[in-house]
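Alright, structures below, take your time with them.
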Structure I
Amino acid sequence: MHLFLTSSNLTLNGQYINEENGFRSLLFDVLPRHIRCLYIPSDPIDTPHNDEWGNYQKKALMNSHFLVDTFTILDDRNKEKTEELVKESDLIILGGGHVPTQNKFFREIHLKKYLKEYEGVIVGVSAGSMNCAKTVYAMPELPGEYLDKKYQRYLPGLELTQTMIIPHYNEIHDDCLDGVHIFKDIAYPDSAKRTFIVLVDGSFIHIHEGKEVIHGLSYKIEKGKQSLIQEKDCMFTLDS
């Protein structure tokens, strides 16, 4: 299996697969010439948006010269076929959105079980990347979640990696939620006993045969502090 953890796999205009840090080229190299793609969104009942975002992904692949033979969206309309759809796919895209909502859907369809023998390519996008971890860090993102004492920040994930990521740093690094700064007041304290890898759009982690390599601008949050891992167009191998 080849696993890509991305912040965003598309260009800023959404028309193409992102070429930054060699992502498109590497993805092209590990996929077969003709691909059968399965797109799994974050909210199984939001079918209009699932179709819209699925169409963006399909068009971006085709615009970037990937030969897409089939493109299937997995949500509430066909979730009973999860095992079959996974087995038939060369490429699985785990879409972005609300992390806990997607996490619940993944558990409902037993996706973790069906991915254990999967030998194709998986591309996580934002929330989809976050939910690939064994333990998922669901940093509060919607109003009220930080204040909600019942909100769960740690969830069981797909267990495809130990790495917990925070995406979209370029967009959210100054954001506040429920009156607090999401990094200084949430992520930093939460890193007291955990390590988070922070990605910007265009950066990604490629995981294959136990080796995890970060491509592009990235940071690490650990023990309450943030540090630079590397700049754009660089590669760094994470400790296994």
Structure II
Amino acid sequence: MRIAIVGCGQLARMLALAGWEMGHHFTFLADPGEGTRCVEGLGPVLSSDQYQSGEALFEALGRPDVVTVEKEHVDVALLESLSNYCRVAPSADAIRMCQHRGREKTLLQSLDIATAPFHVVTDAASLSEAVNTVGYPAFVKSCEQGYDGQNQWLLQNTDELAALALKMPTLPPLVVEGAIRFDRELSLIVARSVSGDTAMYPLTENRHREGILLTSEVPAANISQQTQQQATDIANRLLDHWSYVGVLSIELF
């Protein structure tokens, strides 16, 4: 199989190394200025800004059987264009949803999957109203481009709220979340094939320091049958909603 990967980081490298053992062939698509050292020697590397159409890019990638991604922060319009010529997995719709915390949480609510209380805000007035609704402490996160603790704020009082509100004209849309008590963070990694066959890894317990993942314990200790079933049900609802093909990671508290 010919597989094109959007992204040239460590995840693309690990995917290609595993795929090589199965007889697959890879090409890689880099954003302008993206480092490509991780995938050197694993297949041709193209820059996404060199092609004006999905068809031209599809041909340059070697007419792949499938296009996949190593992360959610990719050009969705590019994926939609490529989907006219080959399978894109996960779908552009799923990627678009996972790029934006507000859309993501709204979808979870529509599927009756519990979340912390949240509000999407775009100005200082709605920020203040949302924080007053969820109460202190409140977490404020950018809807897009936030990871490893970046573009996230913990508000403990009105002074911190006022300071953040002053920055609102320069900030993107935000999600305001109420703090919740939880014992630990778990995650579930699940894979689904084109035919709908599903495989799930054991639940993992994650520990963070200052917003950055420190350790993951697999399998997580002391997981009840009820907890495992709840995680499985959540995963299946999302997989079914998107007719998902690919690997999905879900964080649970």
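Values quoted throughout were computed directly from the atomic coordinates according to the rules given, and no laboratory measurement underlies them. These numbers come from a predicted model, not from an experiment. Cβ atoms are built from the backbone, for glycine too; each structure is taken alone.
A few points about this structure:
- Distance in nm of label points 7 Å out along Cα→Cβ at positions 126 and 198 derived as 3.3 - corresponding label from I, II: II
- Entry that produces 15.3 once mean projected area of the Cα convex hull in nm² is calculated, selected from I, II: II
- Distance in nm of label points 7 Å out along Cα→Cβ at positions 94 and 158 from the coordinates reads 0.4; which among I, II: I
- Test item: mean count of other Cβ atoms within 10 Å over residues 46-53 calculated as 13.0, pick one of I, II: II
- For the structures shown (I, II), mean count of other Cβ atoms within 10 Å over residues 78-85 is largest in II.
- Comparison of I, II - label where distance in nm of label points 7 Å out along Cα→Cβ at positions 214 and 230 is highest: II
- Origin of the derived value 19.6 (mean count of other Cβ atoms within 10 Å over residues 102-109; candidates I, II): I
- Origin of the derived value -6000 (helix-only ellipticity at 222 nm (-39500 (n - 2.57) for each DSSP H run of 4 or more, over all residues; to 500); candidates I, II): I
- Origin of the derived value 14 (relative contact order in percent (Cα under 8 Å, 6 or more apart); candidates I, II): II
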